[in-house]
1. With relative contact order in percent (Cα under 8 Å, 6 or more apart) computed per structure, which member of P, Q shows the largest figure?
2. Which of P, Q yields 176 for volume of the Cα convex hull per residue in Å³, as computed?
3. Taking 13.8, 43 as the value of Rg and Dmax of the Cα atoms in Å, for residues 56-167 alone derived from one of the structures shown (P, Q), identify that structure.
4. Of structures P, Q, which gives 11.9 when mean count of other Cβ atoms within 10 Å over residues 32-39 is computed from the coordinates?
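Read-outs throughout are calculated quantities, based only on the coordinates presented, and are distinct from any laboratory measurement. It should be emphasised that the depicted structure is a prediction, and the values quoted were computed from it without experimental measurement. Cβ atoms are built from the backbone, for glycine too; each structure is taken alone.
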Structure P
Amino acid sequence: MLDLIIKNGQCYISGKLEKQDIGIKNNKISEIGTINNESSNEVFDAKNLTVLPGCIDTQVHFREPGSTDAEDLNSGSRAAIAGGITSVFEMPNTNPPTSSKKEFSNKLKLAKNRMYCNYAFYFGATPDNHKELSELQDLEGCCGIKLFVGSSTGNLLVSKEEDIEKVFKNSSKIVSVHSEDEEILNIRKKLIKEGDVKTHLVWRNEECAISSTRKIVKIAERLNKKAHILHVTTKEEIDFLAQH
């Protein structure tokens, strides 16, 4: 006997949508196909709905510790589940930042029995913690290293090329990069007009992004390390990354 049947939905299976029923038992999919309603006491009619696997969000900011007035690990994970996200990778630019094994352990304790979805955490790179980055291979709950090469929320900026190289050289996990050229950001900051949100794009322009991404890829390739460029927003970057 099944616990639940999801009937008549357009199910995403093997790369395409097809009408199938899904049988659930003990919180797991146990059957896919045409299923008799009598096989379960509970039937959900998904007609005109699309049934997708649980999605993975590889970049979330739940702001705990430090800014729990905005959100925390509990409320953020509940929002994720409500939106169909069943697994999250959470970012390290909290207060204090998750950039030491002590703070990483603390974040795991904060998450225990409070999060509603599967989770893992990024370890934040700094100009001074590159030696620790070589010891993360077997760190439970660590999905990767987060590297901010352009200014963003928090104080995890690593903008000098020699420090960026140290991060990659010592990395024992994939390095996910907030890729903006800090020098260009500083030069163009004077273009910001207070109260005009459109000048955000003028300040953090396409050249700021592609200049940094070229540098990151060059370093990663030279050191034979893996880099993941986050939140790509320019065609130039997409075309460039397609060649690497």
Structure Q
Amino acid sequence: MNKHDNNKSSHTRPIIFVAGATGAVGFKLCLILKQHGYQVYGTTRSINKACFLEAIDVVPVVVDVFNKNQLINQIQTISPQIIIHQLTDLPHGLKPEHMHEARKRNAKIRETGTAHLIEAAQSIPCQKFIAQSIAFAHEPSASKINEDSPLAISSDNEIIKYNALNISDMESRIHQSQLNHVILRYGKLYGPATGCNKASEGSIHVDVAAHAAYLAINNGSGTYLIVEEDQTYSSEKAKIELDLDTFYRWKTQHI
């Protein structure tokens, strides 16, 4: 149990709403939250995936985040204190031949899905809004990249530029929302269900990414780089303010 956890029962803990609960990070996050006794509601677009959430005692919410009224109604009915945005629309295994179209779909999720989630959060007494972003869209730097490093919105690399503009817009929406928030800029994911088994520069294990979202429930404010420390990236702020442990791995026997 981390130093910020406590022994309160699940009835006195905040209710958690995880948007994107069947994704690689979202599902692992749900496992961690249940391990620590939280009541969790998790979204999926597919009724066929609801059973995976039920199997780990997460209440499935079958909803299309592009349907704003449906999403707002669901969140108002549940009235969670914490909303965690782990929405993505990426192909299984991140197969290169599918990534061009996937980037467009993922950008739409970040733009429209985030806007709808923010509006839903603003319609209830939301204590905290936690959202995933990415750490690999910064300008190259002579020093280590950190939270203050500029995004590569003028990059000659079209993919990096596209990602940078997309997350700049998404993060601006969150900052301007007046919600108490944490933005987690994840490195390149590796580990189970990510399509990548080995770490590389600026990467992060999927378990650590999920654990960072859990830690952000009770800690931190603003933006954090969630990456394994290397010669290019610094995760010092997250280690200090979130108590991030980049060696964390979820263990089944803890359930």
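1. Q
2. Matching structure: P.
3. P
4. Matching structure: P.
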